[in-house]
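Each structure below is given as structure tokens.
Coordinate-derived values only; no laboratory data. Everything numeric in this text was worked out from a predicted model, so none of it was measured. Cβ atoms are built from the backbone, for glycine too; each structure is taken alone.
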Structure I
Amino acid sequence: MLFEIKNQKLRRVNSDWNPYELEIEKYIIETDQEGNEFLSRYVFGEDLLLISNQVKTGLKKRVDILALDRFGNGVIVELKRDRALGAETQVLQYLAELSKFKGTNFIKHFSNIPNLEEKIRGFLDNSMNVDDINKNMRIILIARRFDNALLAMGEWLSNRNIPFKCISYSPVELENRRFISFSVVFDRAPETISIYPLTFNFIARDPGIFWHNIAYEDNDWWKFLVRRGQIPACFENSPGDEGERILKSYIKGDKIVAYASGYGAIGWGLIEDPNSYRLLKPGDKDDKLDGECLHRLNIKWMATANTLDEGISARDVREKFGIFHPLRTSVAIDRTKGEKLIEALNKRFCKG
């Protein structure tokens, strides 16, 4: 809901714009440079890989959106133009049908989607077992309004280990400009199901091996990162966003394999000082991209390509080491496989 401040009072802004479900669907789906589709982090507050939209079911109905979260949970997203009337019956039907497909059966069921297994494995941590795909399912409803009966059903479902979330939206058109606000009005997730990553600094873990996407496939940018001893993150370039979360999640001893889209693995380095994170100000001496990718963390580069085209291609990394290229900025790599990849990078770049 949008308000105008007039005479020191709130005045509600009214609008006749009322987009259809398919229009809302178009707004909340994003595509990366490689053509992979995701649900907008601005709306959902987390990484969600789009599996398919308008999914046909055996009941001759269509699921608006089917996605996976970063823990491999299936996510059913249903959109309503106004009130979410009848949505509870629909999503329960979808849940009953789609929850049957787990692990490799999930991949086989959607085998008509090109490179689906590669996309899923690149989105999830490489250390995850494929059998965990769609082991649990979640429900997200998006509508302008929700009644108490539906929210009560959400409580009932969450008590039965089915996470349930409601997101309201408010469309406004002003002077031929259109705006939509999204707000989470209900969110229940059983503690037994991993949905939101725990990244508190006091949670101990052993150092690991991670892919890290350098964001821009440009030789000057890569050489700059190597020269300055940095890894970047982008997102909103603001305090507390996903870019900060990712860089602050690394610990001393983590090994980082740099990835560039279209070029593959281009080097690796060691995190020695996880407290070196900083958010640059636009115009800073390290602001190489004119205000983009302002999150930075220091890294000790151990073996790096001189140019991007010297990297080990994503195809070779997959075929020789069984490691799938990342679809997110940071993705964990199986330790045994990762060490073999690092050994190959050392040999290729004659360092370490």
Structure II
Amino acid sequence: MNILNKIKNNWIKKFSYPLIISGPCSAENKKQVIDISNKLNKSYVEVFRCGIWKPRTNPGMFEGVGEDGLKWMLEAKKKNNILLATEIANKDQIKLALKYKIDILWIGARSTCNPFTIQEISDNLKDYKNIVLVKNPLNFDINLWIGALERLVKNNILNIGIIHRGFSIYKSFKYRNIPCWLDVLKFKKKYPNIPIICDPSHISGDSKKIYEISKKAINFGYDGLMIETHNNPKKALSDSQQQITPEKLTEILNKILLKKKIKKKYLIKLDIYRSNINEIDENILHLLKNRFITSKKIGKIKNKYKINIIQKKIMKKIKENYKYICKKLNLDDFLIQRIFDEIHKKSIEIQIKK
């Protein structure tokens, strides 16, 4: 049996269902932290989250307030009798988070990608009794996610869970990070004792879509939600587009939880598969766009050097390759050939245009 299936992991039962974690993407100043924590509806929100250290792609961007933010969080905890959560990525951050009695630690998506980072975190949290949540890696690699959890368990860190924040598979018009619901729910089925929290803020990247993602997660049986809230989202120093006000959060949760209709299991399954098809279709369209862009570049070279647009020998090899791939994938090669005939016709049109 996998070591993840051996742990009891009953910590989630101590919370209401669903567990709601909320607060700003980043702690910015004391007034902001206290104000948001005061406004959160405590009948729903049991954990107040704040980003203290922000891993940014480019230097010079706002990278968090550091230790001062932990002091503000501690004050918010005393005022509102609420648990605290923050992201950690190295031993120094762990030391400070423990110093200020942060109740729940989470490991970010960038850290999950790096086994060396996960091992450092695990070694410095050895025998840790509080809760550690692990966000999915940036790219779609479930084994990295599982490996991160296993490294924690091997150091006797047993109160663990995962945060689903979506994957950077391709650029999406609908989402900031693609949910890949079906695959994540397979993980949930394989490890039913690992609580799973959905992060609609990072999946959507758009405050207008928080409700839609949150509702799906609850319908799909997730254990909780982590939603970013800000007292003035438009002026937030990080991720302003995906944060909502505490008042809006209450409105969304009321709508989902107080008026929740119990769907039949087969309808939930249909929703999951339909969502998966939509994600796959969008991926196909993005790939098709990139293919036509490449065709245009090929056309420019052919036109410049007076090369025939149609290359019969190359086309023959391409078709043979399609047949080979279809056989390997058990696909209808006649259907695939018809699809690619249309794609080739369009590619030729694009290459002919100067």
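By the measure distance in nm of label points 7 Å out along Cα→Cβ at positions 101 and 309, tell me the structure among I, II with the highest figure.
Evaluating distance in nm of label points 7 Å out along Cα→Cβ at positions 101 and 309 on every structure, the highest lands on II.
With helix-only ellipticity at 222 nm (-39500 (n - 2.57) for each DSSP H run of 4 or more, over all residues; to 500) coming out at -15500, pick the structure among I, II it was computed from.
Only one of I, II returns -15500 for helix-only ellipticity at 222 nm (-39500 (n - 2.57) for each DSSP H run of 4 or more, over all residues; to 500), namely II.
One of I, II was used to calculate log10 I(q)/I(0) by the Debye sum over Cα atoms at q = 0.16, 0.18, 0.21, 0.25 Å⁻¹, for residues 173-252 alone, giving -0.60, -0.73, -0.93, -1.18; which?
Considering all the candidates, the number was obtained from II.
Kindly point out which one of I, II the value 0.50 was derived from, the read-out being FRET efficiency 1/(1 + (r/R0)^6) of positions 269 and 325 (r between Cβ atoms, R0 = 30 Å, to 0.05).
Going through each structure in turn, the value belongs to II.
Going by percent of Cα pairs over 28 Å apart, for residues 29-188 alone, which of structures I, II comes out largest?
Ranking I, II on percent of Cα pairs over 28 Å apart, for residues 29-188 alone, first place is II.
Matching task: 22.1, 71 is the computed value of Rg and Dmax of the Cα atoms in Å. Pick the structure from I, II.
Of the structures listed, the value fits I.
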